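What follows are several structures.
Since every read-out is calculated from the coordinates, none of them should be taken as a lab result. Every value quoted in this text rests on a predicted model; they were computed, and no experiment measured them. Cβ atoms are built from the backbone, for glycine too; each structure is taken alone.
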Structure 1
Amino acid sequence: MDLEIAVQDVAGAQTAAAGGADRIELCQALTLGGLTPSAGAIEAAADLGIAVHVLVRPRPGGFVCSAVEVSGMVRDVEAAVDAGATGVVVGALTADGAALDCHALKALVRAAEGRDVTVHRCVDVLLARGSDPAALVDQLAGFGVRRVLTSGGAPRALAGAGVLEAMTASGGLEVVAGGGVHPRDVAALAATGVAGVHLSARVRVADAGPAGPGGGDDGYDVTDAGLVAAARAAVDAVAG
């Protein structure tokens, strides 16, 4: 079972790589659910010798994307590939939010030029509405997607274990459990058959000085080496 750490900067990527993560999801602004990172961050992370999957998400909020946003996402996927990404993480829903946006996802897969494509937790919107887990897996596999990141439609992946198990049982693509995952959850999630676990392993730290007017909060999140190490140990314990 793979360990994927979501990081929002190069320092976090270094911490995840040093802690034994199999893969990172590189983004920025994790407090907003994650947004597309800069080209410089992608290039620097790609030099670390770890699989780098880049989140391509143009804004916070929901997953219904306009034609302009999809066009920009396609360009961001192409830029991520050019910057050295080994994969991308994408997702989009139809205008009513009731189904996967087939046209957008196919365009994003094409833009990835054979790199791994993960569809993110936009699927949880559909699962929470009662979509069939196996049917979603089949649909994503048909687009050329390699894996799906999901909590099983629940607020936390552990609460969605039953749906995760149904998704893994259907086959077709890799299912990665993500959403409120803590190292102590790994054993229970492994029992569902998922191919990996995904967590941000982050803690809040105080800034070195006051932010000042217009500077935002005087603290920020960092990837915690202790949490990465605990997650690595939990994954290794499951593997025996």
Structure 2
Amino acid sequence: MLVCFSVDYEPDCPPYRADTFRGVEEGTAPLLAMLREAGAPSTFFSTGDVAARYPDAIRAIVDAGHELGCHGHTHRRFVDLAPDAARDEIVASSAVLRRFAPVDSFRAPNLVFPDAYLPLLEEAGYALDSSHAKYKAPYWRDRRRPAATRLTRIPASTTSSVLRLPRAVREAWLARLASPVVLFVHPWEFVDWRDTDLRLDCRFATGETALRRVRAVLDFLSARGARFVTMREAGAAVRHQAAEAAA
């Protein structure tokens, strides 16, 4: 079983705290330490804006051996953007992020990306898109009429708050996921928001509790024989399997 652990590296809980960056500032170091201890190479889908604001954090991610991916530039939803604005978001973020590392994996904010904009990713040199989510209706709709694209598309398997549920619930949920399993978190989940007015799914079991439970998720999957890979590695595996099946 391949498991891609990923991080949507963005402002705090958009759109509720989108002008603060406590997650990046306070959550990055403990998250990187946890991933190092768990032996889990990961993909950090960063916005271009976060990378421009926090270059040292991006360097720390890359130096730790993780893949750097793109999460747009400003975390605006692509479904709200005209084609020229969508292109600008992709071009601007790609230019910033590629100063730090090769970037060829993409995930749209909120895991929603119009199929009509897939050619913009191809033009910008992307090979993989992880903008679908199996828990959202567009994935099932688009699966019935897949877009013509050269991109490898690998959806997220479940929403991030599932990883913060109590052990019995989350492990029963995780045990049903099919390979490649794509999990994601946000750095702001590792800041304690429990006494704020954020929506319940954004604030429950955050901070140190989130860190412990996410580490327990990685340990649970490892015990079940999971191999942790980056999104780039998962894309290569999916393409290899498709080529073998076609041969």
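Side notes on the structure shown:
- Relative contact order in percent (Cα under 8 Å, 6 or more apart) derived as 18 - corresponding label from 1, 2: 1
- Ranking 1, 2 by distance in nm of label points 7 Å out along Cα→Cβ at positions 25 and 225, the structure that comes out highest: 2
- Each of the structures 1, 2 was assessed by FRET efficiency 1/(1 + (r/R0)^6) of positions 113 and 153 (r between Cβ atoms, R0 = 30 Å, to 0.05); the largest value belongs to 2.
- Source structure (of 1, 2) for mean count of other Cβ atoms within 10 Å over residues 105-112, computed value 23.0: 2
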